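Since every read-out is calculated from the coordinates, none of them should be taken as a lab result. Source: prediction; values computed, not measured. Cβ atoms are built from the backbone, for glycine too; each structure is taken alone.
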Structure I
Amino acid sequence: MSTTPFDFEALEEHLFDGCAEAIASVQSEIGREDPAVFFAIDANPYYGEFLPSLDTRSNAAAVMKGHQASVLERRAWLKDTSDEAWKNAHEHARFESLPLYNHEVADFSHHMLADLKYAPLASFVRDPIYATLNATASKDGWVEGHTRAVLARVVDRLVDGGHFASLPIAAPFGVGYAYHGEPMIVCRVVL
C-alpha cells in the first residue's frame with residue numbers, strides 16, 4: 001500500500017495484541033466437544049471499532065440450520081412453470097446458496113471477546129485531510145481499503161504465530177474479518 005499520513009502499523013500492532021489476548025482469554029471456555037470453527041474481527045474502521053469474535057460448531061450449526069429453513073421456504077421459483085422462469089434462475093440460485101459457515105459475525109457464540117476501539121482512526125476520518133484522501137474512493141473508502149490490508153496481516157500473524165494452536169478447533173477452521181453489512185472475508189483456513 002502507499003505511504004499514508006496515518007500510522008497503520010500502530011493499528012496493526014494494536015489489533016494483533018488485542019486479538020492474541022482475546023484468543024487466550026477464551027481458551028478455557030471452548031471444549032473439544034464443541035470446538036471453535038471460526039475467528040473473525042467484526043470491523044467498522046470508519047468508527048475505529050474492532051471486535052474479535054469466535055464461533056463454535058454447535059452455534060454455527062444452529063445458525064446455518066435456521067438459514068437453510070428460511071431459504072427452503074423461499075424456493076417458490078423452483079415451481080415456476082412459466083416460459084420465462086429460466087431467466088431468473090441464476091439470480092435465485094446465487095441468492096439462495098447456503099454457506100458452509102456462519103457468515104454473520106454478530107451471531108457468533110463469542111461475539112465481542114474484546115472491544116479493540118482505536119480512537120486515533122476514528123479521529124483521523126474526521127480530519128479535513130481525510131476528505132481529500134477519500135475524494136477518489138471506490139467501493140471502499142480510503143481508510144476502509146487500507147484497513148483491509150491491516151486486517152489481512154493481523155490474521156496472517158495470528159495463524160502463522162500459532163495463536164490458535166492451544167484452542168480446540170474443528171477442521172477446517174476459518175479466520176477472517178467482516179465489515180458491517182458486508183459478506184465475511186475469509187483470509188485463512190487452518191486444517
Structure II
Amino acid sequence: MMPEEVLELLEVSSENIVTQDVAENVEYYLLENIEFGGEKTSQLALNFMDTAGAVGLVEIYAYYPENTDMEKVKKEMKRIYGDSIPEVYEYGRSSISPEQIQEDVIKESETVKVWGGPKLSQVLEEEAFSQYRELRFPSPMEMQEETWERFRENARLVTGEWVNLPGEGGKAVHFDGYNLAVYKKVADGKGE
C-alpha cells in the first residue's frame with residue numbers, strides 16, 4: 001500500500017504526524033496517538049520502500065503507553081493472524097560483515113508472542129533464491145553456502161511480534177515485511 005493509502009486507512013491527520021522523511025530509499029513516518037490493534041499508541045512508526053516499482057509499506061513499529069491493555073491487542077492479533085508460533089528468525093537489512101548476516105531468534109513466552117508467514121524455502125526455488133539474495137543484500141557477501149541455506153530455511157516473508165514488558169517502551173507490536181518486498185521484486189521479474 002502507498003503511504004497515502006495507509007495514512008488514510010489509519011485515519012491520520014496532520015496533527016498526528018510527528019516526522020516524515022526519506023533516508024536511504026526508505027520513506028518513514030513517525031505518528032502519535034493513532035489506534036492500532038484496538039488500542040491507542042503513543043507512537044507508531046511506518047517504513048515504506050520501493051517494492052517492485054511502487055512504494056509500499058514494509059515495516060511497522062507500534063509503541064503503547066504503560067497502562068495499555070496489551071491482552072486486547074494480542075487478542076486482535078490472534079483474530080487477524082491466527083495462533084502464534086514458537087519462534088521466528090529476524091534478519092537485519094545488511095550484513096554484520098561480508099561473511100555474516102545479522103540474525104535474531106525471537107522466542108514465544110508469556111510476554112512475547114510471534115507470528116510468521118511462509119518461509120523463503122517454501123516460496124523460492126533455488127534459482128530464484130540466488131536472485132533474491134542479490135537483491136536482499138546488495139553489497140558483496142562471501143558467506144558459505146550453509147549460511148545462505150540457514151537464512152533460506154529460517155527467514156519468513158513476514159514476521160510479527162507482540163511484546164508486553166514493564167516500563168517505558170516495553171509494550172509494543174512490530175511487523176516486518178521487508179523479505180516480502182524483495183520477494184515481490186523477484187516474483188514480478190523486476191529484480192533484474
Next item on the list: Assign the value 29, 21, 15, calculated as semi-axes √(5λ) of the Cα gyration tensor in Å, to the correct structure from I, II.
Entry: II
Checklist line | If helix-only ellipticity at 222 nm (-39500 (n - 2.57) for each DSSP H run of 4 or more, over all residues; to 500) is computed and equals -8000, the structure in I, II | finding: II
Note to self: Taking distance in nm of label points 7 Å out along Cα→Cβ at positions 3 and 115 as the criterion, which structure among I, II has the greatest value?
What the structure shows: I
Next item on the list: Give the label, chosen from I, II, of the structure having the highest value of relative contact order in percent (Cα under 8 Å, 6 or more apart).
Entry: I
Notebook entry, point to check: Can you say which of I, II returns 0.65 when FRET efficiency 1/(1 + (r/R0)^6) of positions 67 and 107 (r between Cβ atoms, R0 = 30 Å, to 0.05) is computed?
Noted result: II
Check: For mean count of other Cβ atoms within 10 Å over residues 83-90, which of the structures I, II scores highest?
Finding: II
